[in-house]
Structure P
Amino acid sequence: MVNAAGLNGRPIIEYPPDDVLRAAFNQYARENSGSGLGVTDQLARLKLEFELTMEKGSLYRLRKRLGIESVRRPKPRTEIELRQAVVDLKAGDVSGGWGVTQTKGRLANSKEHVLIPRDSLRLILHDEYEHEFDGRFVGKKKKLKHRVPLKALGPYHQEHSDGHEKMSEQGLDIGAGIHLPIYASKDQFCAFLHSLLLMPNVRNAQAIAHYYLDLVEDRGCLISMQLTTDMGNEVNEMHKIHQALRDEVAPEFVPPQWPHSVKESSIDNTPIEGFWRWLRNGEGHSTKMTIQSGAASGIFLPHDAIHRQTFYWLWVPLLQEGLDRFREYWNNHRLKNSKGKLNAAGSSPRNMLINPTSVVPTAVNVSIRVNRESIHRLREAYGGAAARDKAFRFVSREFAAEADGAYVDLGCPAITLLTAWSVFEQVVAELNKRIENLE
C-alpha cells in the first residue's frame, strides 16, 4: 500500500504559533542564571506547557528553524556591543555588589536579552570593574546558628511571607515618616518568589489582607497548603483569609497534620529572611545609597510637603520597576545545590515550580485552587476597592496628576538611579512654578 502521508506511522505534531514558541524558548534561555535550561528540561517544559512531545533531534531542528539563540550560540554581537551592554547594566549597581553569576543572569533577563558565556563576561568585568572583585571577597564569617534542613512536599506546600524594612524610616534616616517598606512571599520548596512589592505600611493588618487577596487572585486563585510568617499582629487577617479559603474547598486537610499557618520568629523564618540578604546585595545597597545621597546633598528637604510627595511619586515606581526586574532575575537564576539541602536545587525556581519532578522525583504540586467569588466577597469584607487603594497608594490621585503633568511639560526625561535626583529637582521646580502662577 502506498504511504501517501509519508509519516511512517508517526502522528502529526501540532505546534503552537512560532511567536509563542520563540517566547517560550527565550524564557528557557533566561533561566539558570542565563545559562539556560538543559535539553531534558526544555523537552519537559514543552510537554507541560504545550503538550508537545518530541525527541532531541526534533527539538534541535525546531530551535534552528526558529533562530533561537543560546549562551553557546548567542546572537552575534561585537566585543564593543557586549562591553557596552555590561556597562549599561552595571550603571544600576552603584555599590558594586553584582558578581559574574548575578551579572550574567541580569543580562539574560534584560530587555536586550544578552546571552554571554561566563568566561567572556568575567574578562569584561575584570577589565572594567577590577576593584569590585576585592570588595566582594568573603572574609571572616560570623558564627552561624545551627539549622535543620527544611523539606517541603513540593511547590505550594509551604509559603513564607514577611516584610522588609531596611528602607524604613529608621533605615533610610532621611526624614521623619519617609520610608519604603517591601512585602514578599516565597515558596519554600523551589524558592520561587511569588511577590515583591513596595507598600506604604507593611505593619497594617488590613493592608496585608489586601496584599494577600491580590496575590492569590493574580496567580490564578491558587493558595499554598500552609502560610508561614513572623509573629507580628499584621499577619493575623491574612492567616484568617487563608484558612477561610482553604477550608471552603479542601476541608479534608485537617490540622494538626496539615496546619493552615505557622508563626515563627524572624530568625527562624529562614526561607524569606535569608532572601533579604540577596535583595540587599542585588538592589538594596545601590538604591539606598542613591536615595540617601539626595538628602545628604540637600536636594531633598523632608519637611517640604511638595518634596515629600514628589519623593514618593518618583521613587516608588522607579524602585518597583527595579524590584520587578530583580524578581524576574531571581526566578530565572540557578539555585545552587548545597550540602544537606533537602528542598529543590540545581535549576531555576521557575522551572522547579513548573516541573518539580525534574529535580525531586517524589515532589508533588499541592496547590489548592480557591473560588474567585470568595476572594471578591472577602475583599468587600475588608473595605472593598477603597481600602485596597489605600493599602497601596503612596500619594493622592490629585498630586499624582499634577506631578504627571509637570513631568510631561519637562519632556518626560528618563528616570534611572543615576538621573532620579536631577529629575526630582526639575519636577519640584515645575510644581512650585505652577503654585506661584496660581497665586
Structure Q
Amino acid sequence: MTHLPHMPMTTLAVLCACCLSTACGGGSDDAPAQPLQPSVTPQPEQTVTITTVGPNAVSYWNEVATTVINLPAAATGTAEEQRPNLAVDLATVHLAIYDAVMAIAGTHRSYAITPSSGSASASQEAAVASAAYQVLLGLFPSRSAQFQPAYDSYLASLPDNAARAQGLAIGAEVASGMLALRAADGRSVVLTAYQPGNAPGQFRGNNPIGRPNPFIKPFVLNSTSQFRAPGPAALGSAGYAADVNETMSLGAANSSTRSAQQTEAARFHTEPPPLFWPRNMRNFAMTNRSVAEHARLMALIWVAQADAQNACFESKYYHQAWRPASAITLADTDGNAATTADLAWVPVVPTPNHPEYPAAHSCISAAMAEVLSGYYGTSKVSFDFNSTVTGSTHHFSTTADLVSEVQMARIAGGMHFRTATVDGAALGKSVGGWVLAHAFQPR
C-alpha cells in the first residue's frame, strides 16, 4: 500500500483572499441524450452511503491542485496565473488524470487524449501524479514551489520500477495534449468597462465578477448558451411579486419569519465556492473504490461544475437582473402594485457582486446532484458537507436534498429570488445530464 506524503498547505487566509475574486468537445445536438429504458423491472433503489477511507492518488492530487489554483492572482505570468478559475483549472487537471488512468485501466473511453505509450502494466498512481504535476507546471509555472515538493515526495513513495516509469510517461504525454487542447481557453477575453443598469429590473453592481466566464471554451457543452435560462419573472407579474415578497420577508437582516435553521443554512453556504466545493467533493474520491473509478468520478464532477458555472454566468450576463437589495429598495419603480419599497431593507448575508438570475449556487449544486445520481445510479446518496463559515456539518440523504437546501439558503440569505434558484437548478441539471450522456462512457 502506498503511503501518501504530507502535502504542504498554504494558509486559509491566503486562500480566501483569492477565492473572493472567483465566482461563486460535445455532441452535435442541443438536447440531452435520452437514457436507455431498463430491460427488466427496476428494483427499489438502494442508498449509497459515502464513507471515506483515507486519501489516494486522485484525492491527494486534487488537494494539491486546489491549493495551487487558489493562490492569489498574479499581475504577470500565464493566463491561469493572472486569472485563475478554480472549476475550469481543476477540471483540466482531472481530465488529464482521467485520460492517463484510462490509458492503463481501459474501462472507459478517453475524453480527448490517447497516449501512444498506453500500457496495462503501468502504475496508475504514477500516471495520476505525472498528469497532475505536468498540467500544474504548464498552467502555473511560477507556483511550482507549492507543488514540486509534493511531487518529489509522492514519487519517492512509489516503487522505482518499470511500471512507475511507464505511468510517468503516460501522464506526461496526456498532460501535454490536454494543455494544448485548453490553450487560449477564452478567459483572457478583453471586455469593455461594465456599465451598470439604471432602469427597473437591471443589475446595479459596479465591476461585477465572473464576466469572462461566458467566453471560456466549454469542456463538453456545445456552447455556454446551450441551456440558457429563460429569464426572470416579468416585473409586473404576480410571480415577480411573489418572489420579491418572499425574499423581502425571509432574507431581511431583521427578519421575523426566517427560522434559526434557515439562518444557519444561509451562512453555511456563504463559504467561498473555491474552498467549499473542492473540500466537500473530495470525499467522493476517498472511498474504497478503485483509482480508475475515482478518476472518472472526479472528471465528471469538475467538468460538470466548470461547464455549469460558465453556462450560468452566460445566462446571468445575458439577462442582467437586479438583486433583491435593489428590487426591494426600488420597488416603487417596478410598476407592480403588489410590491412595496423598503428603503431600509438589507439582506442577512452579503450579496455577491454579479447579476441575480439565475442563481449560481443552484446551477452548480444541481449539476453536482445530477452527475452524482448518474454515477451511482440513484439519487439516494447519503453524504455530509461541512462549512468553515459556521463550523457545522450538514447531512444529506439524497442528492435532491442538497439542491433544495441550497435553494432555500440563497432565498433566506436575501441574495436571490425563488425563480432564480429554480431556473438555476434546471440549468445545472441539464448541464449535468449532458455531461453524463456525452463523455466518460464505457468502452
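Bear in mind that the values in this text are calculations on the coordinates, not laboratory data. Small disclaimer: the values here were computed from a predicted structure and weren't measured. Cβ atoms are built from the backbone, for glycine too; each structure is taken alone.
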From which structure (P, Q) was distance in nm of label points 7 Å out along Cα→Cβ at positions 159 and 383 calculated, if the value obtained is 2.1? P
Tell me which of P, Q gives 3.8 when you compute distance in nm of label points 7 Å out along Cα→Cβ at positions 367 and 399. P
Could you figure out which one of P, Q the value 0.95 for FRET efficiency 1/(1 + (r/R0)^6) of positions 183 and 351 (r between Cβ atoms, R0 = 41 Å, to 0.05) was computed from? P
Looking at structures P, Q, which one was FRET efficiency 1/(1 + (r/R0)^6) of positions 79 and 295 (r between Cβ atoms, R0 = 25 Å, to 0.05) calculated from, given that it came out as 0.05? P
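So percent of Cα pairs over 41 Å apart, computed for just one structure, reads 16; which one of P, Q is that? List each step's numbers first, then the result.
Working: P: 24; Q: 16.
Computed on structure Q.
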